[in-house]
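The numbers here are math on the coordinates, done by the rules we state, and not lab data. Being a predicted model, the structure only gives us computed values, none of them experimental. Cβ atoms are built from the backbone, for glycine too; each structure is taken alone.
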Structure I
Amino acid sequence: MTTEEKIILATISCIEKYGIDKTTIRQIGREAGVNSAAISYYFRNKDALMKRVLDIALNNAFDMDNFKDSAGLPLSERLTAVMEGMTAGALKFPNLTRAFLSELLTSADEDAPVVKKLHAFLDTLRDEILIARPEKSGAEVKRLLIQLSCATFLFPGAYQQFFKGYPEIDLTDDAARSAYIRELVDKLLL
């Protein structure tokens, strides 16, 4: 692993431990086993490093190749698998997810990277749904996907505390998460 890769992975680890705003170059250096001069050499400053890390994480989060194994499954199983994978990722990296959501919530720029990636991801799913369910309109499918995304990886994935006290919707439990998402997919595909 290169020094640059170590710094990137250490940055992700620190974001998850401390949050994006409280992560420091010193913490990243300690985690990566490098000094702050090495971080400056590769990334100039903390803002450039954070931008690079968020770009990498964003590209990975919305990469349909992550869901190759579910291609060809019946529509409800495919959607369930994709939404489960996205939700599991949001739960594994909640602070990165919050950083993406923060950009979604605060940016009026529809060309913001997170907006473009999310839309491209949802458009791919929309096209798959329209092929499998041609009786549905594009607008109807877009609404379905927004509802499904908000109810799975976007909102509860990042803000799990809203589900505390509702053990039947414990998204950290694989079986409960699967049942919750399967139920949503089935209801929305009617």
Structure II
Amino acid sequence: MAATESEMLELGTRASEFLLPDPDGEMHGLGDNKRAYLVMFICNHCPFVKHIREELARLGREFLPKDVSIVAINSNNYAAHPGDSPERMKEEAETWGYSFPYVVDQDQSVAKAYKAACTPDFFLFDADKKLAYRGQLDGSRPSNGAPVTGTDLRAAIESVLGERSVFSDQKPSIGCNIKWIPGNEPDYFG
């Protein structure tokens, strides 16, 4: 399984606003007046996402009530990868108990705005919508036997909620590359 690392967008970058549909057509964005904003680029078929989806559901249950906006975005080209279709996204969210919106970035413009590179790819913004953390959920990977704990992302969220600086040793997320529409590949890959 080929792995792609996240691009590590510059800390302090302001969150790009978006309004994207969930599989039922309801529109979702970051919202306003939250203590933190978490944007996750995920999909249905990637082994790296499958490995952590229970933890993603736990994060939603734990942090949505704490005034954290959480949105999961699927930017994959689902015409070429039907397992990532909106219908399958709806099934995935129901099966794994995602309490946050799981939305479709059909033209991949939001992935490009965030310089998302892989699934999963995490971006945590503070109350001012400035990037405080980008990187891995934790050190667990499908093949390394380490438990999925969400340690890195949880610590970052707790720091933002406590209005403390997030630790500076942020490790890139690793996962499947975003499945770009042919000819729509971003220019930020070297």
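Structure summary
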{"quantity": "Mean count of other Cβ atoms within 10 Å over residues 65-72 - highest-scoring structure of I, II", "calculated": "II"}
{"quantity": "When distance in nm of label points 7 Å out along Cα→Cβ at positions 17 and 169 is computed for each of I, II, the largest belongs to", "calculated": "II"}
{"quantity": "Of the structures I, II, the one that 12.0 was derived from, the read-out being mean projected area of the Cα convex hull in nm²", "calculated": "I"}
{"quantity": "Computed -7000 for helix-only ellipticity at 222 nm (-39500 (n - 2.57) for each DSSP H run of 4 or more, over all residues; to 500) - originating structure among I, II", "calculated": "II"}
{"quantity": "Given 22 for relative contact order in percent (Cα under 8 Å, 6 or more apart), calculated: source structure among I, II", "calculated": "I"}
